[in-house]
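Just so you know, all these numbers are worked out from the coordinates, no wet-lab data involved. Everything numeric in this text was worked out from a predicted model, so none of it was measured. Cβ atoms are built from the backbone, for glycine too; each structure is taken alone.
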Structure 1
Amino acid sequence: MKTIRRLIYGEVFSAVLFVTLAFLALFSFFDLVDQLPAIGRPGMGEGYKIPQAVTYVALLIPSHLYELLPITVLIGTIFVMTRLAQSSEFTILRTSGLGPWRALRTLLVTGVVFVVATFVVGDYLAPWADRTAQLLKARYQGNISVGQTGAWLKEKQTFGQFAVNVNSLTSEGSLQGVRIFEFDNQGFLVSLTKADTAKFVDAGWQLEQAQRTEFKARAEPSQEKLERQTVPSLRWPTEISAEMVSAAVLRPDRMATLDLFQYIRHLDANNQSAERYEIEFWKKVFYPLSCLVMVVLALPFAYLHFRSSGISGYVFGGVMAGISFFFLNNVMGYIGELQHWQPWLTAALPGMIYSLISLTAFGWLVLRR
């Protein structure tokens, strides 16, 4: 059985690697074509040329790899199973003792390897690469911002609460266009602090050229109700970290699982809606497990009977199944957010649907034959 397992492992890993490289080459080509109009454009700066565009495209590869792995696992495994069935090799393996459950366990072992690979890429490599790519492009295109007013964050402290507005994030990771609104525990505005730039320091932000305005709601009629001052450098103690600002500015699906969890706790502690980020968190948890679903879905193809020209049709069907899973996984997040479903159910539903299809196909085509 060791020889049989080594044969199946080698065939599946080789096929998945080949399909993954083919898809990554295609996606990278499209990304490079998309960057060609920006090369040498005045608004992008003089330094954005072919090497910078190629570097930017290369940094997008881990994100594409994370999205494509379940699909390429399905396509590669279907190709191996159908080829073994067409050449009658799988029939020989069955007569050698490879029963349905043993074949399923063998494929599940390969699926676990792909689960680990998907988790590592999506939780460590892709967030770093995507953040680096966005900051690289921001160096030439301009600062990263969200909408017309930038990103908004909220924080509760012992003696009040703060609403923070960050207009943009620079390529060096510093903040631009910072506004900090301070409220007391009764909800009255206490002060407004503005700063053109700010940077992260230990347990706080360092505001440069800060303009602070204090509002004295209970001042005497003879006293000024506003007090303004300009401070060259002002340190604001806060627990809002660089990862939290990046979460508000960059795409949440490109964050690591731990960073998403910490940001959700921050939003909950400040009575802010975290539904979108909770869905993304559970998608990060369940998405790598879809590789197991894909290898189970591919196993029944080994028990079909093929003509000499029938293999391409089944491989095409595998491609369509993988693409449909990708679209369902993305669309389900929007539907769940609109319908206010449980975040874990929204994230797990595509995998549950395809798991049901996989087990049904396995029971009908494998166990009943």
Structure 2
Amino acid sequence: MKPDVMDHVVVGMSGGVDSSVAAAKLVDDGYHVIGVMLRLWSDEKAGAENRCCTLESTQIAKQIAANLGIPFYVINAQEQFHSTVVRYFADSYYDGFTPNPCVICNRTIRWGYLLDIARSLGANYLATGHYARIRKDSNDGYQLMRGIDGGKDQSYVLSMLNQEQLSQTLLPLGDYHKEQVREMARAYHLPVSERPDSQDLCFLAGGDYREFLQRYFENDTTSGEIVDRSGVVLGKHDGLQGYTIGQRKGLKLSSAEPYYVMAIDRKKNQLVVGHHDELGRTSFTVTGINWISGEAPTSDLQVNVKIRYRSSLHPAIIHPDNNTALVELKQPVRDITPGQFAVFYMDDIVIGAGVIGTGLPEKD
């Protein structure tokens, strides 16, 4: 997209290589760029900083903005982040679901709170360093597409954005591979070209999510039964919020063949387990679907579906019904986890995404 002389863009900066190169490239392309870092909530009980906005990262982002000659602001979003992302994360586990807080953060914090800030600063666009692409379709709508670098593609975590948000978004890195971006950082003389990528949830700061949940809920844990699919009691759990679908370690069950978590039943306060060969599923439901086009399909579709951010694409047929759908997989898939997002692709185009519903693998 060629900038107009009046185009202003806010870049969400983190002090990492991706957001820094995105800012530099937009300056190079002729945009009026403003750098913004959000100060996000961190777990004070663990004495840790939020990885997206450590003191070191803030200083690096500030220096890069100065080198690029752009304004730079740090804005406190701790309350908004905690009330939407952290509470969603903790409450989901408490209710027996396994959440993806990054998807919610992008929808409510970056393309909610930060996009509002961008508008208040007079910006036409919000830009980030995500590896995904946006293009106009033949009806002047906006399509979300996978990034060119399949290993870094982040379209999954942007899949809950709507047409209005996409229309005001620039993703400068979607057409590049990661190593190209690092080369661009060197060419722009940015002191972040070798900074490693952050892999963990930002507010956990490298800690274990079970320890975080124990601190978050303090004494609000209720032990209960561990049962198999027939209801036979096999042991006791120490609180359902410490488990996720597919988990094997930490069950403390004696068996010649290891058990895996198959379902979490909050109503009965039970953990349902089974053996490896019981994990596969060929269908599941998806609710709260965000159809990228803004309109739900009126007929069945052949798609590829991702059930987790780092999972493979699985061929499937979806049977849509407004903002819900039944997904029928061509082959059984393990670890289909209630609370995670299922994202639907046709070729490289994201057509929709929603939350995987509850349920157990089908019995033979």
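From which structure (1, 2) was P(r) over Cα pairs in 20 Å bins from 0, in percent calculated, if the value obtained is 24, 44, 24, 7, 1?
Going through each structure in turn, the value belongs to 1.
With Cα extents along the principal axes in Å, for residues 245-332 alone coming out at 50, 29, 19, pick the structure among 1, 2 it was computed from.
Computed on structure 2.
helix-only ellipticity at 222 nm (-39500 (n - 2.57) for each DSSP H run of 4 or more, over all residues; to 500) was computed and gave -5500; which structure, 1, 2, did it come from?
2
So distance in nm of label points 7 Å out along Cα→Cβ at positions 125 and 277, computed for just one structure, reads 5.5; which one of 1, 2 is that?
2
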